[in-house]
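Pasting the structures in now, so scroll down.
Throughout, read-outs are computed from the coordinates displayed, never taken from laboratory work. Note that this is a predicted model, so its numbers are computed, not measured. Cβ atoms are built from the backbone, for glycine too; each structure is taken alone.
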Structure 1
Amino acid sequence: GAKVTLISTQKALQIYGVDVVYVNSAAEMYQQVQSSFVTADIFISAAAVSDYRPANEASQKIKKEGSEGLNLSLVQNVDILSEIGHSKSSNQFVVGFAAETNNLMAYAQKKLKTKQADMLIANDVSRSDVGFNSDDNAVTILLPDQKPETTMLLPKIEIARLIMNRIGQTFA
């Protein structure tokens, strides 16, 4: 029954009942998120946009010159989750994700607080049995001023259902 907007760089098949907006850059994603968030009740930042981008965009292929390396200068992209978390109204709910390779709980707790998310889903991506290269996952759900809740190892679709149910219980 929800009106869902997916903002993505990945050109996927049309998803029934979902408005899909495709973008080509972190800057475009931020603009689309800002535009959609104005009327949203819940914002789920399910994937991290690149933290950095090249300072100068080449208009054509960068050719190899001699045997020297290439130095690129990078600038930070806007932190979409942080911007949305800091601009939300009292009737909006913001969910973020943290994919970490070490110090999972310390980094996740810090991210929950500094980005002013209402819920954070922490993933230990250093494990080989869960996450990116597995059909299964185990996550920790963090809420401000509450004890973290760690799931058992489950198929990713079950993790998604569990997260959506938890959002529903918390936001209601």
Structure 2
Amino acid sequence: MRCPYCGSLETQVKDSRPTEDASSIRRRRVCPDCGGRFTTFERVQLRELTVVKKSGRRVPFDRDKLMRSLEIALRKRPVDGERVDRMVNGIVRQLESQGDSDVPSDRIGELIMEGLRSLDSVAYVRFASVYRNFRETRDFNMLIDELANPPDGEAETPKPKSPFPSRV
């Protein structure tokens, strides 16, 4: 593993342990040349995925790009990073376990939308506004109405009761 500080290829592993969800191995490393310390994560990759864009262009799947787009949608939201990691791991597992290594970009977008819907409604709306290319405020209104009135078969998340008695 190349040292991110000096570029040396001779780094040493000082500690290895599985992550909490056991989906990867966390390795603590040190560079003997510069003394720099850093952490790496090792994950199982079932197959090389290729994203097929709407234009037909093909690019390698980038897990970090997926994480960055979620971080933007979840910016300043009270969502535990562990839950986000589990969601990303689940999306990647679904993509890797499907039969084909070519994944349409809209399939990835839909999986993200499903995950965000149950994770955080504000992040869901933020992501949807970019993903679905909202142009007018009525686009937001329609999405919010969809969240407030889920289709049959989807249970709406119960809202917490107010500690204050209602006055009628």
Source structure (of 1, 2) for helix-only ellipticity at 222 nm (-39500 (n - 2.57) for each DSSP H run of 4 or more, over all residues; to 500), computed value -12500
2
Which entry (1, 2) yields the derived value 0.15 for FRET efficiency 1/(1 + (r/R0)^6) of positions 6 and 54 (r between Cβ atoms, R0 = 30 Å, to 0.05)
2
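If P(r) over Cα pairs in 10 Å bins from 0, in percent is computed to be 8, 26, 30, 21, 9, 5, 1, 0, which of 1, 2 is the source?
Of the options listed, only 2 reproduces it.
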Comparing 1, 2, where is FRET efficiency 1/(1 + (r/R0)^6) of positions 94 and 126 (r between Cβ atoms, R0 = 25 Å, to 0.05) highest?
2
